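Chemist: Each in structure tokens, the structures are laid out below.
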Structure 1
Amino acid sequence: MINISSNISMRKYEVTFYSILKKKVLLRWFINGTEVPLCGHGFLALAYKLKNKSVSFELIKSKTNMSSIRSGSDIYLLFDKVRAIQKMSTLFDIGIPYIESINYGRDLMIVVKNAKILRSYSPNVDLLLNIPNIGILITAIDKTTPVFRFFAPRVGITEDKGSGSVIPELYDYWSKNHSLSGIYKQYNSENIYMKASEQGDSIRVGGSVYYHSKVSF
């Protein structure tokens with residue numbers, strides 16, 4: 001797994017490894033030789049691939065179980081709701097002014113004033129590496145739609161293109177004082193849209209999945 005994820009053609013991607021044991025799918029993710037606890041878009045793609053199988057999912061590194069549901073042509077993952085650990089008093093220099101930062105454990109959320117600042121942000125990897133969290137989630141609100149970008153340079157991700165696993169954090173923060181549209185937009189070269197809603201003690205995250213390419217080793 002480490003060798004495959006370190007392959008020069010795969011270094012920019014989180015690679016999903018899975019094994020089906022009876023009705024349970026065991027999951028691990030690696031990028032550039034480093035294991036990460038959760039990859040939302042990789043999970044969504046696998047759930048789509050296995051959409052006709054009745055299985056549950058076990059995340060090996062975080063030792064948690066997750067499930068997926070199908071609604072029409074869309075696949076949704078059920079993430080546990082999350083709560084912020086604390087607002088940070090430490091001021092991190094990321095190259096732009098921001099309103100506040102909140103610790104969510106794996107990720108540090110940084111809230112900026114508006115979507116224009118977020119979209120124009122040019123990340124300085126050296127500055128981001130001073131932040132101890134694995135992920136840096138920078139976000140703003142555009143009317144009723146949370147918009148965001150996600151960086152994880154500590155595990156080799158300069159900027160992530162699809163970050164479904166951060167949606168519960170965004171929901172926790174923005175739903176407190178805003179009536180949300182149910183759409184979350186990730187700014188990058190792809191401009192990814194994701195759907196999310198509350199479902200009991202879970203956050204339902206998903207959308208459409210499209211086949212991109214096939215790689216052989």
Structure 2
Amino acid sequence: MSAASSRRNGRGGKLAKSVEPSQRGAATRDVILETAIDCFARSGYEGTSMSAVARSAGVAQPLMHYYFASKDELWRAAISKAFSEMLVQQKLNHELEELDPVSALQVLIRRHISFLARHPNVAPLLASEAQFSTDRVNWLTDTYIAPLEQHLSKLIELGRRDGRIRDDLPIPFVARFIVGSASAFFMTSALMERMYGIDTADPDAVETYTRVTIDLTLKGLLATEQE
């Protein structure tokens with residue numbers, strides 16, 4: 001092996017070693033965030049401590065503070081991770097402009113329920129935060145929830161203009177009803193299992209709930225001649 005080759009291999013080995021700690025660090029951070037999402041969903045912000053998350057994640061508490069200086073910082077990072085896919089979906093909403101408002105509304109509802117099904121802790125987490133006005137819920141609303149409901153509101157308004165959607169229902173109430181209905185299924189998993197034997201994680205159950213939500217929503221929204 002040439003000296004140049006040896007040096008290249010040496011540098012390559014050092015680079016690989018230098019990358020490994022970074023990869024381990026990213027993996028540790030992800031474990032902490034996934035655990036935090038679960039803890040915040042189960043116990044709420046006030047009922048969750050940094051030490052509890054550290055124990056559940058199996059990491060030392062000093063390591064928690066290495067990644068997150070405070071519980072608020074941890075909460076915001078956990079929320080950002082949980083809702084990151086929603087932001088990706090919102091960037092795809094321009095694709096819906098090619099559809100009529102009613103069809104676009106159906107796609108948006110289906111996308112949102114699918115997102116909640118893939119991230120079952122999101123709905124309970126929202127429920128625990130949305131009860132009180134705090135800086136956290138204001139940030140959560142402005143960053144993630146408002147863009148979704150604004151797009152729903154836009155579609156409803158467009159549907160009104162072309163006469164397909166009723167104009168006697170206040171749009172903010174309709175948008176909140178749609179988002180709330182989508183979340184309700186996943187916020188009551190234990191009740192659904194206890195009362196009906198339905199597993200809210202079952203893809204068939206999710207599909208059925210999606211169809212029910214879309215059907216009942218549109219039957220209530222469509223103008224008489226469109227029903």
Structure 3
Amino acid sequence: MINSGSFNVFRKVESVPIRDKVASEIRRAIFAGVFKAGEELPQSDIAEKMGVSKTPVREAIQILKYEGLVEHIPHRGAFVKAISTDYVREHYEMRILLEGDATRRVCGNSEAYEQLLIIHKKEIECYDNEDLNGWTVCNEYLHKTIWHYCGNSRLETYLFQLWMGQPGDFGHNLADMKASCSDHCEIIKSIGENDPEIACELMHKHLTRAMQQRLNIEI
């Protein structure tokens with residue numbers, strides 16, 4: 001069991017518009033396969049289950065339409081689109097650019113380095129115990145720690161939005177966990193050694209591998 005209290009990396013979350021919260025939940029449901037490609041989104045049911053009016057649900061669907069996850073057909077409703085390889089590739093290309101920069105910025109930050117070492121130790125324990133759920137939590141905390149300490153609140157926000165747009169749990173296995181642990185170890189080492197160019201390059205390689213894995217799964 002992961003004790004999130006030991007990861008002292010998060011600030012208080014600012015108020016998020018209801019439409020964004022609804023969009024996040026629908027997005028997660030789409031990625032989890034709750035709503036299949038070609039299926040109509042039951043707007044009234046979504047509103048009832050989330051305890052909101054239909055207005056933020058309609059606004060959320062517009063957000064997802066803009067992202068390419070939903071198609072609105074006049075006089076019929078909103079339908080889930082198949083997740084394309086372009087969508088996955090574009091998502092990771094943005095993360096590679098932004099998270100590489102965040103990793104470069106955090107180099108030499110001793111507090112961030114200490115936090116990352118703690119998280120990495122826990123993710124290794126989860127891997128050794130074949131604890132996929134625990135490892136997934138550690139993986140998320142590790143990336144969010146880098147964003148948090150990058151010194152740019154907008155960059156942190158953009159990366160958080162990207163993370164919400166593409167949930168990370170998509171069929172990890174022990175081999176992937178091992179590879180990610182190895183990647184994380186090298187990234188953290190370069191951060192501790194204050195080597196921003198190497199750290200950025202390693203993060204690029206790490207996310208490129210994740211993109212290729214995701215594309216193979218989608219295909």
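Chemist: I have 1.00 for FRET efficiency 1/(1 + (r/R0)^6) of positions 75 and 203 (r between Cβ atoms, R0 = 30 Å, to 0.05), calculated from one of the structures 1, 2, 3. Which structure is it? Can you show the working numbers first?
Modeler: Numbers: 1: 1.00; 2: 0.50; 3: 0.05.
Going through each structure in turn, the value belongs to 1.
Chemist: Something else now. Taking Cα Rg over 2.2 N^0.38 Å as the quantity of interest, name the structure among 1, 2, 3 where it is greatest.
Modeler: Sorting by Cα Rg over 2.2 N^0.38 Å in descending order puts 2 first.
Chemist: Still on this structure, please answer the following. Suppose you compute helix-only ellipticity at 222 nm (-39500 (n - 2.57) for each DSSP H run of 4 or more, over all residues; to 500) for every structure in 1, 2, 3: which one lands on -24500?
Modeler: Label of the source structure: 2.
Chemist: Assuming 4.8 is distance in nm of label points 7 Å out along Cα→Cβ at positions 131 and 163 as calculated from a single structure, say which of 1, 2, 3 it is.
Modeler: Values: 1: 0.7; 2: 4.8; 3: 1.9.
Of the options listed, only 2 reproduces it.
Chemist: Given a computed value of 37, 19, 14 for semi-axes √(5λ) of the Cα gyration tensor in Å, for residues 43-146 alone, which structure among 1, 2, 3 does it belong to?
Modeler: Numbers: 1: 32, 18, 13; 2: 32, 14, 12; 3: 37, 19, 14.
Only one of 1, 2, 3 returns 37, 19, 14 for semi-axes √(5λ) of the Cα gyration tensor in Å, for residues 43-146 alone, namely 3.
Values in this text are rule-based calculations from the coordinates and carry no lab data. Just so it is clear, the structure is predicted and the values come from calculations on it, not from any experiment. Cβ atoms are built from the backbone, for glycine too; each structure is taken alone.
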